[in-house]
Structure 1
């Protein structure tokens, strides 16, 4: 009888061990997916940052070139005043577009982080 009870206890514990191993594997898989997703997000952020820096530099250079060209073409105080107003408006437009782009990016980052934490696909 003791042999059958020990066999029953052993057989009863094996499913519990198997369930524990399956649960540990599932948790480890979730942790791995979270870490890989976070790594992917960080890499994408570096790419985004470098692209944004290049785009901003290019735009600033275009604005500066336009400013210099208009300054060279200005021959009177009225021309300088008009040039300053136009260039100021271009700077404000640039700042507005840049702010909108960064706001949209922030929204995408919040959504991607939420999806990563909830275990959904980031695409």
Structure 2
């Protein structure tokens, strides 16, 4: 079983990490590649479900902070532990927020994504 599920729905990318998964650099790269297949040169908003992940390695944090293929990122967790694990995102070049409510996260993403931008590296 893959450690994540990636899809696109109504102009929004959705990444759902499996419970208990540790996000490593190789898993983060695989997730980014899977998402890139959906959005091509257009930077779309990304909803990330991180409920119950076991951790994020330092290498994965560095890689995720450097990726600029999304217009905005909403991280959705369920508790303080998930919020602490999302702390790396404060240094992200992409506007990112943490939520405990999926409807609130989706509303924020869709309100903020009126004009999709070109993803860096695509002409």
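Coordinate-derived values only; no laboratory data. A quick note: this is a predicted structure, and the numbers were derived from the prediction, not measured. Cβ atoms are built from the backbone, for glycine too; each structure is taken alone.
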* **Structures 1, 2, by distance in nm of label points 7 Å out along Cα→Cβ at positions 67 and 83: label with the highest value** => 2
* To do: Assuming -10000 is helix-only ellipticity at 222 nm (-39500 (n - 2.57) for each DSSP H run of 4 or more, over all residues; to 500) as calculated from a single structure, say which of 1, 2 it is.
  => 2
* Identify the structure, out of 1, 2, from whose coordinates relative contact order in percent (Cα under 8 Å, 6 or more apart) was calculated to give 32. => 1
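Kindly point out which one of 1, 2 the value 9.6 was derived from, the read-out being mean projected area of the Cα convex hull in nm². Let's see the in-between values first.
Numbers: 1: 9.6; 2: 6.9.
It traces back to 1.
Assuming 1.00 is FRET efficiency 1/(1 + (r/R0)^6) of positions 19 and 51 (r between Cβ atoms, R0 = 41 Å, to 0.05) as calculated from a single structure, say which of 1, 2 it is.
Details: 1: 0.30; 2: 1.00.
It was calculated from structure 2.
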